[in-house]
Structure P
């Protein structure tokens, strides 16, 4: 009884942390008061900007009532900066002098003055859309005061720094560059992603090195990209590149590498692929209307009808003309454009969201004494043109409604794409180091591929699927495709691609950023971990350190002699277990505190609360289990639910006892009599505006999915009646049974077939 009371107390005392707002929550307007001892602070910041060496003026910052001392501040920006302007963009480094002086893990704040955006929403709305398809920063708003005077309302954009890289790529010390055009002669044409030979100095005008080293990696990448495109996927995450092209060209984001050669980053992940990262979206939705590849500024009709294959043959734009002429990549690109249009534009989601954002900031815009446009322009620019001539800014709906119509009717977008249906796997319950058949029903395709990987740190491998009667696919030509994949100890992440001569389709449609997962449960698993243990569980020395819990799923003790635990994929043998046994169906705690001198199991590394990897390796140096996680919350653990076999969810720490979900008011039956149906974790999670819930049935059944709020109240019923055996999915759009949007927060869902209930799974809706 004491144990039960302890768990419940921990759950209810810790649960507010789970729902605490992030600094960049879109519904939040932050406040920052900057105090300089110098009264001529503006003159000093102007002079530092003119020198251009990024020196900073030291001041004090009070953010939402919390004081940060010795903060480094400078002006930033290109055309958005003006020495005669009061409201200039700001770069604020909280940890400039005081190490680890952070807010919610963020050390640098980048504040933009809404230059060329009368609506104030372009940047925040753009990142909100982009994060559904590829790694992109967060953004919201902040009021800035300096020495007691209100300067105005700024867009607050997360920095693309090591914290961002760790959260999105699970590593932060590889080659990292910012695309930045500097010192180019006035008449020299912009060449985007060109190869200029082996001398790194030839690239200094195009890229700024953000990592300690990396020029040789960049040159190798650009050489392969330009001169050996058959192997381009060895050095470039092509899918993310295609998503970036789709985003920029669909939304006429021309102050970007598709046109200008700056406002982006390149990061090389642990799989050896460079990834583009979008940046500076304040002129998205047509805010910048000049084509640098030749021609005059675009008028509204030209922006509405911008060629979806912009620069496909232009020699100065390898970023496009080395990729889109490939017919497969071109069909993938078109599929991605269609997905973005369907997700956010054809249904007017973007307009609804833009108006929601404006409603949040309305009073603050009115109060801004230094806004660059009038309040009337603020209200008008969602729909209509503001300004005239070269200073005019097209209305967002004025641009996008006509643009979506134009693209929908473009000949390249009118071809019928394949239809991807039920996905299944045999066997349903998969064991490590075996083979699993993956099957899918596809119509109107002449090529079907499976993209799969065994770790989120790997790149997706692509293999052909067959409809020949010899790949567990039924009869030849029946529209059912199959392929066999070898399993390891870790889950398989996968997606389906289908193409015909003219068009293509993905499942899930946001692949590769979204994917399906085949759960593989090994004998020994990482079962729970806590990366920020402030006050929950002390070790025997009374210290609150990070910890990892292992669980033995078998009825036999397992020796860990020769096993290793690591947080570094390039060093799997970082910490060796002593000769240790983990008993049958039992738990083992390892303190990840970088304190090997203490008695017990203490590793020579710590976990990062901002996210990283935990890897368990056996005596043959094979990976037994692997967990990749993002930003963690203090005193909240992540654990498998159901215990020992399920996906990881945020939970109240159980520490060496069975993991619990802690949900109240919802019926539970974790072992339904229909014993082999499976309810998968929704994806994406967290999500906005919609998420996909997938499940698998062993036999035909009537299916209902119920969604509950934190109080256990049912908010939505999704009915998928009379479903056949196999893989199915249903989309929840964040609305309740009455058609109203539900609020941000944690929700739970459960599958019902007849009288059988699945385990309950947790998901988070962000708005």
Structure Q
């Protein structure tokens, strides 16, 4: 096969694995060997014969197969848009966090950590995907900053998918695929140094234990400044061990874990002024030097896969997740002025329920910022068990691919809030008995980097608790009615029982609330494949979001609200070019959310809104030539709030939803040793919240890479934001709208050594 060891087509990890493949079969080859495991127990000895060919494809940006058992591994058989970000692409771009890797997905934006939430919160196709993140197909609802050190790929399934994943998934689903053991011994150590001051080390060790078992462990440690903004220091480490037994046999057992500790400084961005983020220096931050978010993550998984015969298999997965977070965070709540006695006077209401943009003609040097504490200790825990059976059979000349299953889940949540009431120039910022947590005031321009004032001690506030139980049954059948023509039909019924409580009840946070939701989700589609390299499809899918989905109160003041109901239509095509080495895709879609929730002017939640998003998307992945490969996409979103979900929002564009967005990354192999590459990320203007009063401008960020490859090591240089574009990354809708500046010009050099 000519393309096993081409002169070009290399990334830092891709070449490493390719070199091993040429010498002894390759680590990547063994990973694909597991995907190509036989359907019959006695077929195991044939595995090694396909090893090298599969490995060659696995090094491409476009050599992407789905790992989810609920979907066909071949993307052409999925009647929805799917984007797969694999490890070679992440290595090439120097992407070390989930958020940085997801920049490859146009139509996906990042929100900040606000309210009871921690970490980067994802917006997908105009809708929140806060609870739509999965780990190896199991719900990963914990709130933390996710890393890529233990990931093999990231799969993004577009559109409502409750039939496959249960509650949520209005805009889509993000699934993290972890590294798995293989039967080829391999070791790799990576050391990366960033010009911001961040130092990072990653170790990946894979060790066969026998002819049918192997152990793998990935380890990460990093410390320093994450960006060139003030107050972004972090100190993180993690370990992800996994053990796989029975490789190549009818029964395989995989035991894996993710243990991660993060100590990060939160970034609440810049407050708004005159309809835009305040025009301050990129590095300006308004927290205190002793702010920190400490998270401890434990994820444990047991997966048993048993092949009954050549046509039927059984799969059981149990996953336990626990995330404990101790957060001491300070946000720039609102801009204001100081009176003659030093008292702070805000320019806007700065509330979540009725956000108003701050407006002033005063010089920035005369403006101040009121700092608000966002302190809490969160305990987030979940246990899910999924049992699936899938099989192939024929009835009356019609071929069936059936998937059926049962899912059981239990979630618990606790959020003990704290507040720090302080003063501004000796004048109290909070009324007597108030719990707003206004800690201090600081100049808008060049705020001093100081610790939280001793005059604002931490006081405990509301203790919010919640629990939920999920029981679901589902079945999906893919029928091949004629050669090249398939019909997909699926149903899932969920019963979701939730209870929440608050130690300090208010008009919108009741002492306790119970809710039971029964919902049936639908999935239907048709696939036409007139030739192996062409696929055309149409699909219809639904999803639902219970009002207590996040186990926090979203009530109308007395009772839980009905679930948000979402439906989507999509039609598109997928094409393979250049001998299957280059994949193209395009789709048009419409998603409508009914019963959309929001707070009204009094702070009470209602569920009377309708949001509609119509759009088109296109993507490219793979090799144009043996030397040149691409990965990119474009998304156009025509999003509108059809019926207002808060005062003065009818006809507005939903927050954090750009009309147009695009990304493109390319690498070119100059020789067997040298590789260059680069690309751009573009986003049109966005509004920070649904009132459309605060807007951030469009931007294009350019990144580049240069790599040198040898058999046992790679050296890679990544330049980020080459032209030092001042843009805004994460948007936070509360307090009138805040915007977090993106990474300025910086560089990282990475050495990867293989043993």
Structure R
């Protein structure tokens, strides 16, 4: 005799199995288990690699800073200790008409026994001004150093392995630009780039070079354990983002890899060694070490093939096939689906009303949810702004449970008028529309709709064949859930990535996608009574709301979820006035220490030319550094021109320096750091990035017998070291450059200075 409890368990079991399968697929998609430091020396160990991050990443190390130089020297010292050939490359390149920028990288090479082309890997060692850059991107540096160590312990490879430790990725990608034009670049057959946009999660291979067929197939054959889907390549290619890989992908076949969970830690002080996931670091290392061994032992003369579609099925397994197959496969899938639908209508197992309700149930639920979810997300943003990302995944889970709960409620209303197979059939129409849209607009993502449509059509066909007297038996429905599992397991990891990729702010789009995935369990929902569906709906919504409340509390300022605020500094040496500056909407207890309540808001265009936004301003002490120095070493008249040989120097080693002649005088030309710069009849200007610490020789030729006054604008990525400066409390951190409001120029922690240097009229003409 079956008890009531047994009956409820029997009806709930398929849904629980479906949820367990989706969770298992997500678990299989996670980064691999870290290899301990006790592992053999010829394998990659995240526990060994993390030591590099712990030593270096204690403070921000933006390009041009002392910490940045120390990080560079650490890399050189480690390579020397390993006995790996290396060279520090530093050049000053002319990057504009009157613009000179530093480019720097440490290049290392492990020679092969019989090289064809080399395998190369790139990561950058500079950070932003607002965080130590432990994940972004010293985790890539650590993976490269540990890979170099492990390779030297193992058998030699056939091909050379080149390591590009690039500087200035966050600045102007100067290190990558340097290597792009370096002689070693001509030796490279395949390039791997390592990045991070968070501190945890699986390392995703999200971008490739054009004609990626060769590198993707070989990546799939390697032991790298890649997590990849061609939709990432198509999607990222449309985004306004860039990285070092942008300077390689049109010259060499390659792959770009990053882990992106915990975006809330990105570009702030929480990007520290304590928050770097060992599993993510291990995954970076698996890519670097295993691809080095794979490509290091095969000919790399021909590394291009037509673009391919690729995706993970479960865990490490990757399917690869030509992109040219997409439309033929789509046509076959659509014809198969149409045939199944025709069969269902022909034998009376499907009705127009039931199928329409299956389609409309998902549509109405999605639209009904999108508005409140979008509104709540917006209110969360208004309350916390980017700090809402601290609880991104909890918010996302809460919204999803509410969405799924709403779908249960919708099925409770519809089950009277739609049979289980009709609910599935109506839901599959969404996958048909998705396939057509993907194939037309994002062909790399067509696999995400193609294969669920095929598997769903098989599922529907089985239900139709088993339909007796209007609907399948309860037993057939119960076990038919097994046919839903492949689609759920295929898509579930991608849904999770969509939560921590576009972030919770896109939940109004991601939750409807999850509901479309849930169409594969609509027949199982139909098995439940209306009362059970309503109870489940209420429980899921209540748990979802509770998670939103927990996330809200977790977003409040604390050492693990710090308040982000803005404080900059500007000094005008001509007027001998200095100012504290803030772009915050309102002052808090810390910024009020420097900008008292009631302080005026007005533009700071003298420090940020062209910016007309209002900022909080308050008087500040003069800085402990001096103004831009232009020391005249020689001043003479030759051939009717005044020629000045000067020493240009920034006492505080500013990262950016702009000169502009403000007197009415013609400049015939100038030269600095080996580059000749053209002149101008009026308002001559020049721009320099990261001058040598000892300064640079500047030669400038101007018209004689006229005053020469030069306006100097400097920018550095650190506030002045005032002895009585009170640092932020532990529940506060500097606002990063990833703020959603990108229209204003002021950046927290930046120091601006302006000064006019009067070089007089020079010697009298003979």
Review point. So helix-only ellipticity at 222 nm (-39500 (n - 2.57) for each DSSP H run of 4 or more, over all residues; to 500), computed for just one structure, reads -1500; which one of P, Q, R is that?
Key: Q
Point to revise | When mean projected area of the Cα convex hull in nm², for residues 403-474 alone is computed for each of P, Q, R, the largest belongs to | key: Q
Review point. If we compute mean count of other Cβ atoms within 10 Å over residues 227-234 for structures P, Q, R, which one ends up with the highest value?
Key: R
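Only the coordinates and a few stated rules stand behind these numbers; no lab work does. Given the structure is predicted, the values throughout are model-derived calculations rather than measurements. Cβ atoms are built from the backbone, for glycine too; each structure is taken alone.
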